[in-house]
Structure I
Amino acid sequence: MSFVSLTIAPLLSAQAVSAYVETLADRIAPAITDDSVCVCLLTGGLWFSADLMRAMSVRGRHPQFDALWLSSYGDAHQSSGQVEVRGGLQRPVTGRQVLLMDDVFDSGLSLGQAVQIMQKAGASEVLSAVFARKPWPTERLGQPDFVAWEAPARFLVGYGMDAGGQYRGYPGIGAID
């Protein structure tokens, strides 16, 4: 399904996104060490993770980086309710602090699954950071430890968030309804 002709309502400029990441890095940097492992949740979390890692480096934090590829949306506008692990970690996290990084927290399924995976892998502590947290009609299991932006209850695109694989590179964040 192609979403080529969608109208995007701008919500945050690229400059606003950057400012939110910088503010979040100020909060996260004191909570992690260079021995921490920062784990990007692919695919959407890639943009946020890259910016957050650079921002933490400026603040003197140089943790290791890894990625975990999870999927619950595929190309749909709603979660399937199931989280598929498409690619696992490349480095051990046993006995180490892990910071999970993702683009958006909505249903909480992917983040919850990632926390369980890290705990089963032996992480000593699992923290989580998301760029956007959307309101949700039902209670979610767990909440992210760090949130950059409280988003509206709309379908978001840009900064890694997509509509059927499109619009991830949209500058800033927009909504399609």
Structure II
Amino acid sequence: MKLVYKTVPPEFLTSLPEGIKYVQKKGQDFLVVEQLFCPDGHSLMADHVRLHGEPSICLEATIGNQQGRIFVDAFWGGHDKLYSFIPTDAERHSLTRARCPHCGVSLMTERACPIERCGSPQAIALNLPGGVNRILVCARLGCPDHELVVQQMPEEISRKLRSINYFGEFHDDMFRGI
């Protein structure tokens, strides 16, 4: 994917929450999720499936009538995914029902997506270490909304982080090693 780079807010870098790391690639700043857990404490990171050189986030998921595993890019704002199944065209904008791949506990939470054209009533909740901070991802397949919920983080910084999304044509040069 050819990245449309967006600057990581410097004020966020001074107080990174546990489970998020800062990396530089080709002279640009990126945030990478390095630890996530289900509500029962199982790790959602998959070291055996790497995207852009980093462990991916593994979810057991149901999309429409399809079920299997999804491995999600750990780069904040990245949307690359590997599926153990292929969603059909009819399912491309369905709601994803996500569970922990280890214990099957639901990762779903009620949350209206703030993106007007989406309308999803649910999000996937992923816990950062300590269980206080978390990441919320819109449950609608294809919606780019994601939010880092960190205790005592000013709303302005949260909005800036939420706007970091990378879209475009696939071009892997950015992620060929550090």
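Among candidates I, II, the computation of distance in nm of label points 7 Å out along Cα→Cβ at positions 100 and 116 that gave 1.0 used structure I. Suppose distance in nm of label points 7 Å out along Cα→Cβ at positions 28 and 44 works out to 2.5; of I, II, which structure was it derived from? Going label by label, the one that fits is II.
A value of 2.8 was derived for distance in nm of label points 7 Å out along Cα→Cβ at positions 124 and 148; which structure in I, II was it taken from?
This value belongs to structure I.
Of the structures labelled I, II, one was used to calculate helix-only ellipticity at 222 nm (-39500 (n - 2.57) for each DSSP H run of 4 or more, over all residues; to 500), giving -1500. Name it. The structure behind it is II.
If FRET efficiency 1/(1 + (r/R0)^6) of positions 92 and 140 (r between Cβ atoms, R0 = 25 Å, to 0.05) computes to 1.00, which of I, II did it come from? Walk me through the intermediate numbers first.
On the way: I: 0.30; II: 1.00.
The read-out comes from structure II.
From which structure (I, II) was distance in nm of label points 7 Å out along Cα→Cβ at positions 20 and 164 calculated, if the value obtained is 0.7? Please list the in-between numbers first.
Details: I: 2.5; II: 0.7.
The correct label is II.
To test your reading of the models, identify which of I, II gives 4.5 for distance in nm of label points 7 Å out along Cα→Cβ at positions 60 and 84 when calculated. Source structure for this number: I.
Read-outs throughout are calculated quantities, based only on the coordinates presented, and are distinct from any laboratory measurement. From a predicted model like this one, the values you see are computed outputs, not experimental measurements. Cβ atoms are built from the backbone, for glycine too; each structure is taken alone.
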